[in-house]
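Several structures are given next for inspection.
Read-outs: derived from the displayed coordinates by stated rules, not from any lab. Keep in mind it's a predicted model, so treat the numbers as computed, not measured. Cβ atoms are built from the backbone, for glycine too; each structure is taken alone.
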Structure 1
């Protein structure tokens, strides 16, 4: 459902910040319009759309606007990723099918390093291509000889150290990690890092059959998996996964380590807000 009031407020505010002169256009003179920023007609011109197309969008009269048009407007207005999500939701199409730009998800605010350092469990942050952006010392101690991987997806699937560290790799880790790679490529089909990893996966005799078989598991949040810690020995980790709001596809992973074999037990109950008496 279109949220006309929120949509109009977002678009009017951001349109007012765009100077016509920056796009080799002139500000209207004489009687009439005195509003700041681009006119609605100028937005139509810059997006190569029929007259009044943008007016229909801003006033909430454009039902089910195409994603490519919303993307044009978002880039023209310099929206960030959070605003891009809001634009799509307010316009009535739900969450966007992908990030606003190819560079989205490849960086997070620098304060994330401080945040990760403050976590007592193993913790790290990767970008949308699984390149390592930040980690704490607790996580670094997991790796033999301190050989910290630059790309955690490559390490989990293709690195011999990864296959040794991730216990029951053939049956527990690889079948659950590969669908994550496939899902990421569906959103970022031109990501060179992910494409190269997928190419190597398809050529790997151990991974190729699993890759062809597919799989539906995507998110590791809440999973428990066996692991060989370089300092503490065999154990298992409970995985907590989250996404920085400004970087779609990036992820914060927290690994809660438990020594020894995993004991059969009931999972910790989910957290849910208490009902008001």
Structure 2
């Protein structure tokens, strides 16, 4: 009985946390009027909403663009940031500590302050409306470098020395010994990067000047740009856009928790 208040509190908190997700799913099956009336029961308008969505927007193209950008960003960020974090810790020096401090200070600079120079740079290189323009500014983030650096502190130095004695090159030590050991950290970084890239709206909106290159957040914004918003269609688009991030998180959930706690330690 002593734990009953705690269980009741956690149950209420869980219900409140899941209610927005439930309302999103239910609203995707209702008409716009039902959504505005806060109807909490499923309706029969799902396929009608889907037909309107496909008629108004290029859903397949937006999903493909978002997937391509998110996957490319995730793979590139994992490769670059893990190498950087590994190098900062394994080849440790005071100069590298000062450089890491500068990188951490860069986290305090808002993206809005660098957005215009970045746009001018990619415009001068004729890279607007390309995947490269969206991916490059986000493949090396100080947070991920710090995450891998902290995780590398738990990587035994004896393994590195044993690999060197066996004749492995530094690249082979990283690829064959470090990467398999740090799989939880890679999973945590993959979840963080994929979700951030998938939900990114501002920079793709600025640099993807061609409407054919729109992503899912841009598609959702376009659905609210008219004089009248069909909220049933809008909630269906939000639901579809949420599915990839939900799938990625639940697939890597256990490794995500292990990677975060391992980095903190």
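Identify which of structures 1, 2 gives the largest calculated value of distance in nm of label points 7 Å out along Cα→Cβ at positions 97 and 121.
1
Comparing Rg/Rh (Cα atoms, Kirkwood Rh) across 1, 2, which structure shows the greatest value?
Structure 1 comes out on top.
Assuming -10000 is helix-only ellipticity at 222 nm (-39500 (n - 2.57) for each DSSP H run of 4 or more, over all residues; to 500) as calculated from a single structure, say which of 1, 2 it is.
1
If P(r) over Cα pairs in 10 Å bins from 0, in percent, for residues 105-168 alone is calculated from each of 1, 2, which structure is the one that comes out at 22, 51, 26, 2?
1
With relative contact order in percent (Cα under 8 Å, 6 or more apart) derived from the coordinates and found to be 32, which of 1, 2 does the value describe?
Comparing all candidates, it corresponds to 2.
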